[in-house]
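Several structures are given next for inspection.
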Structure I
Amino acid sequence: MSETLWLLGALFGFAILVQLVSYVFNLQRMVRALQNEINTSTQALFESRRRTEWLESHLEDLLDAAQRRSDDLDTEWQRINHVTRTIRDEANKEGYRIGLGDIDQDD
């Protein structure tokens, strides 16, 4: 009888050990998946911040060009068109999609 109890105890202990190893393996897999998600999110955050800074700086350029006063409206419009084209060209080069097509009508 004691051999039977010892055998059952050993099997029970082995089953617990197998479940514990399985649980640890699953936890490691989940931690790796979370680390990948964090890395992806961090990269997206940095890219978003870079795009926002780029857009803010070019928005300031466009506002500066729009606020400059000149007696010649054609000169003002040419200055704004130049800034708009520059922003669009840089955006295309960077792979950004911005809707400046309606502003610049000379192209």
Structure II
Amino acid sequence: MKTILIINEQHSLLPEQKEILSNRFENWEVLPVPSTGWTAKDMQETALYLSCQEEVNAVFASPIPYLLKLACTMDNVAVHIFHNDNRDKKELPNGKVIFTVAQEGWQLL
């Protein structure tokens, strides 16, 4: 079974996380999320890519998907997500460029 780690390209796993992944799965590959983020369309295409795999373990390197996974299993919880395709490019005083979610363009899905 294929294992895909989904993580922001600007982040890296801690040594303990790498060890846990390697102990649990024979091998794994990284699907980097661009620092500019994914649009809703990008996420739909990524979900389609994952669903086209024969079998796949999708590992998300973030604490929020865990809560989402738990909430989706509860009968009395309706899950809704705020999503925004828009990003603002900002240059920090040290010259590094970062992208942040825009103030406008939100959708409640």
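General observations
- If distance in nm of label points 7 Å out along Cα→Cβ at positions 36 and 60 is computed and equals 4.0, the structure in I, II: I
- Value 19.6, calculated as Kirkwood radius over Cα pairs in Å, assigned to which of I, II: I
- Structure responsible for 9.6, with mean count of other Cβ atoms within 10 Å over residues 4-11 calculated and labels I, II on offer: I
- With relative contact order in percent (Cα under 8 Å, 6 or more apart) derived as 28, matching label from I, II: II
- At a computed -8500 (helix-only ellipticity at 222 nm (-39500 (n - 2.57) for each DSSP H run of 4 or more, over all residues; to 500)), which of I, II: II
Since every read-out is calculated from the coordinates, none of them should be taken as a lab result. Computed from a predicted structure; not experimentally measured. Cβ atoms are built from the backbone, for glycine too; each structure is taken alone.
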